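Next up: some structures, all given as structure tokens.
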Structure P
Amino acid sequence: MTEIYTADSSFYGKLRRRLARLIYTRPARFEGHDAGLARPLLTISFDDAPTSAAYAGAALLEKYGARGTFFISAGLSGSDSHLGVYTSEMEIKALHAAGHEIACHTHSHLDCGRATAADIAFDLDLNAEAFHRMGLPKATTFAYPYGDVSPQAKSVLTSRFIASRALHHGLITPGTDLNQTPAVGIEGKDGEQTAIDWLIRAEDETAWLVLYTHDVRENPSDWGCTPETLERLIVRALDMGFDIVTYAEGARLASGQAVQKVKAA
């Protein structure tokens, strides 16, 4: 089982993350939406993609006609951890075949806050090569492992991905930095209520909300949720009128590259 790693929580680490928000920015535009989005958007994403997410998480989204985003570190495939066993290549390919987005999370789950630009680029290349060997399309979006961001990471990522997801809470609206987008975790004892609170805010502002979790099982880790929690959030979002989109679909809208599909009445 892999060791539980903690990102830099020092004053320097916090200062670095703050500084990173100011440079290498890519403001969301949502062009073609003069009056804003037609409906609020929701993305449900799974970090590291343990097998429970690949089965229970994917199945719940598919049950309601939706698809999610799985941020994959291919170098972890098949290994065990506090989140459970990570998805195998066969399972990753099955997720793609079912219409879910397979996105990049570095190859080794690299802490991009502490790594050099060269090391980040090398690790991204390894993950891209692994995706290519699996017959997957090139990943267009990224999530920072541990949510740790740095100026050097953004300098590398900005030319490779249309959007990169961090972990600070917030909504994606015009002007939000697509190289460091906010997200809200469905994790811990208050995870469901926190997600509901942000769904309400996103509905009020007709904004794009990104939720994330890790494992999806009856006895989840501190970073995961139960299938029941995830299903309640999916149903609630649909009842509130959200369009559930992959992270790449949302990023294309936020980049002015796509037109939002309107649900049938």
Structure Q
Amino acid sequence: MEKLRINDIISKKGKEKIVALTAYDYQIAKLEDEIGIDIILVGDSVSNVLLGYENTLKIGMDEMLVFTRAVARGVKRALLVGDMPFLSFQISKEEAIRNAGEFIKAGCDAVKIEGGEESLEVVEYLIKKGIPVMGHIGLTPQWILKMGGYRIQGKTEESIRKLKKEAKLLEKAGVFSIVLEGIKEEVAKEITEDLKIPTIGIGAGRFCDGHILVVWDILGYTEPPYPKFVRLYENLREKIKEALSKFKEDVIKGNYPSEKEVY
């Protein structure tokens, strides 16, 4: 299968749903790529999913680049997007281009930046410098201190107007797609219909141009409870615990290693 490019993703709007997932390591990235996932995001969600931090504000560029390089080694076809972590783009445009460039050098095809109007200047700057950008509005985890927590967006007329305005501004700035997170379904639908570029939903209802979830959530590897929008396709957490317990029991009882497992 040929490598997907930015234009391939844009051209899917209105024709074919875009399938996206996060990945944080080589093995999962390779599996996702082999089955034809369109967009693989090295999400800053790795902060709490794999590193044990309480939110995404704790992870920095050095850690993100380690995971990005691992994922990039497993991706041949999918569009690979690096999630710009907290304070990697908010300090200055110069700092933003330097950090975005590191994601590109690590193997990414684009970067994702959270925020609407507050991030617009940086988004425009990166695009002008030749780095494709995926936008991200609605529930933006890097802004939870300002937002007062993880709150569903699009509940008030003011919030709806803000979301619609930000989506159009990001489109005008040149982003190739926008993640809509934690937005009421009817609002996400209206935004999707109003844009020429694709929307990628996460907790934003049924009518986005594509959908993304955290891979370890849908596999049941992370610890519950899960957000309402997550669908479990497997329960790896219990299966792994069961396998580990069997290994422990075999060692204690002297059943491992057996004759066939020694040199």
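Quick note: the coordinates plus some simple rules give every number you see, no bench work behind them. Just so it is clear, the structure is predicted and the values come from calculations on it, not from any experiment. Cβ atoms are built from the backbone, for glycine too; each structure is taken alone.
Thinking only about relative contact order in percent (Cα under 8 Å, 6 or more apart), which of P, Q has the largest value? Between P, Q, the highest calculated value is found for P.
Calculating distance in nm of label points 7 Å out along Cα→Cβ at positions 162 and 178 for structures P, Q picks out Q as the one with the greatest value.
Out of P, Q, which structure matches 2.9 when distance in nm of label points 7 Å out along Cα→Cβ at positions 50 and 146 is calculated? Source structure: Q.
Out of P, Q, choose the structure whose coordinates give helix-only ellipticity at 222 nm (-39500 (n - 2.57) for each DSSP H run of 4 or more, over all residues; to 500) equal to -9500 when calculated. Traced to structure P. Here mean projected area of the Cα convex hull in nm² was calculated and came to 13.1; which of the structures P, Q was it taken from? Answer for the origin of the read-out: P. Suppose percent of Cα pairs over 15 Å apart, for residues 130-193 alone works out to 50; of P, Q, which structure was it derived from? Only structure Q yields this read-out.
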